[in-house]
Structure P
């Protein structure tokens, strides 16, 4: 019996086994947007004033609180420029940005209170994300407006010289290393206290431990760090958004330990990965042991970035049943179309991954990469696993290289199938190391059929 009590017949089971994309259709059908009561709360009526960060910050908090206390509804941000500090969303609240609305987040760290959050796959106490919801149900950000994170003011904390860092300036290096060591040593999360003086940049929009989440229509611009970060959530829909940011680690959308997610019709133009699916880093990921699963990505556009659709590297909880279809990836500043990152410190099983109808105009490095040598590489005791990857009808106009598959001794990449794919203007041979079960069916490289790479 299924969860709904319907009996699966033998023919239906056979069809599901023969066509894994039936699971993608199930994910799409299961994605249900939250429904909100028809109440309206305006931030202006709650005291917001253009150009006044104190009044507007208080107005956001007041309008959201009033909306939640009334049983839910829509908090409206009208056209105008609205400076604010951190925004905390509540259950049954839809934050709606009307056309012409520009929400500009303060660059003063003091306006982002300490919260329990997750930073690069590790739990800690640190700055609130710019927009944050934790443990909520039925919550949304919608509309045609813009959220501007003013990330350039934070980017030098990354210690990247091209982002303004110079010796003697604040840097996240020490705190980042200390956080990762605390996690490996099993220090309780409540004692992992960062924030002021640590220089760990906040995420822009983070939904944590939430159910029924919708982000639709808005533009997210210049995040301090990861742009959109659903973590430990269920039933998430991200539809027709634009995520732009060319700073350090400004990934577009990073689902982490999410179960049930639809990403569709979105545009990503990123300083790091466009979409990166994650499930926790090293000991912390293994402690929580929550995989990312049942995710469908479709009809998206990827421009600049390190990878178009990426899984890893914070993937210690594993990932499975991930689907992407009808996406276009094209930029001289996009490194890879499809990217897997893992190593022997992360471990984690990545399996049942399906790509179909991926159109690649140009990528600078390779169409597909799996790198188990990422960061710590073989220096660890946890076997990384990648198996059961199906790539169908992928066409690349200019990829430089088709495949870069590098497992580790004793941890090979396995069971990779390319079917009905075409790769043009390939200038370098593929790299295949510690890989088992690579299959090519009707694959052409520079116009010629190939049976091996």
Structure Q
């Protein structure tokens, strides 16, 4: 977004519209903001505290609501948009730095910094909350209060799974972009086939651990669609094919396969479409990405209107911060309601539906207050730093190692939670992991990433 002629940032709808480059894909920006907003609203709709103090999911209480996730599971759209953004960044970096040395480190460091700055601020606050809860004896207290506190210290950080997986997609983006340039949509076909093969082994009596390969195959396939979008390969006709085949395959998988109805993870289910992701989730993702392709011409005309585009531009800088803090707002409000003796109606009852808009309004206010405090951590530099010394050829391998360590660290923390004093072990991949171990791995990744920073110029 450029400035106005006076040098000030554009404010009015007309100024924002005039300052937007003509080649900017406004629908992509809208999908990014919209997908995070849908995730926020979906979590607000689903999470509830039962009368006996259990944190649960409304979809588990009322299974009839689970088909809503076929359209409300919008994380595939965020990975699609991520592919578009990464393709643009890599093209820009190639123009600014034709030499390959140091380019990978520059790309990954810039993307990781944008993701990790607000994430680390979020973790710092929740670690502090956990320490206070432990020192005050809240987490060891018998009854509902202690159980809710312990559950919150694990549940709220779970949303960081997305940050870890997306960071992994960033790490693979330069390689996958090169592969896309050679084989195009054929790469997506191969990734889809690999995801189906993994599920065939997993559900055919193979080791359950094999299913974790789909954390790569499923999300990289959706991310790869973003490269195809960027290069104009996803036409409206192909969008219809994606939508019909994707949702059709998802429906068949749910009806005749071992896959649950819900496209989000639910407590107590023996099989989850999310952890690890399944071919059914990939089919749903292809279907919803196909809908985005089909709607692109219509939405381009809508977003050409200055007022509609202004809404997206204004919301854009706050979307990631709102995503990180919306569950914190939810826990604050639910616990306050419980303390005040305000009981929630039975899930899916007519009173429950009627009170959702009121609850959402309160949650929006609390989230807005948290965003106002923490959005500063999501306002880092957006350009890729390419100021590398030609002698530092080792930075690319170090950046690649840091990507792997950061990926594991973020995922560990998202699984085991932030209760570093309680330090309760939780199973992760092959064995039990404690919060302290998770944070130690994350810290190691940050140190490796820091080592790739460009050296200051010699005087």
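Read-outs: derived from the displayed coordinates by stated rules, not from any lab. Keep in mind the model is a prediction, meaning the values are calculated, not measured. Cβ atoms are built from the backbone, for glycine too; each structure is taken alone.
Ranked by Kirkwood radius over Cα pairs in Å, for residues 112-175 alone, structures P, Q are topped by P, which has the highest value. Looking across P, Q, the calculation of mean count of other Cβ atoms within 10 Å over residues 200-207 that yields 26.1 traces back to P. Which one of P, Q has distance in nm of label points 7 Å out along Cα→Cβ at positions 128 and 424, as calculated from the coordinates, equal to 2.4? Corresponding structure: Q. Calculating Cα Rg over 2.2 N^0.38 Å, for residues 160-263 alone for structures P, Q picks out P as the one with the greatest value.
Out of P, Q, which one gives 5.2 for distance in nm of label points 7 Å out along Cα→Cβ at positions 56 and 344 as computed from the coordinates? Going label by label, the one that fits is P.
When mean count of other Cβ atoms within 10 Å over residues 72-79 is calculated for each of structures P, Q, structure Q gives the greatest result. Have a look at P, Q and say which one yields -4000 for helix-only ellipticity at 222 nm (-39500 (n - 2.57) for each DSSP H run of 4 or more, over all residues; to 500), as calculated. The correct label is P. Hey, percent of Cα pairs over 22 Å apart, for residues 104-231 alone derived from one of P, Q reads 38; which structure? Label of the source structure: P. Could you tell me which structure in P, Q was used to calculate relative contact order in percent (Cα under 8 Å, 6 or more apart) as 9? Derived from the structure labelled P.
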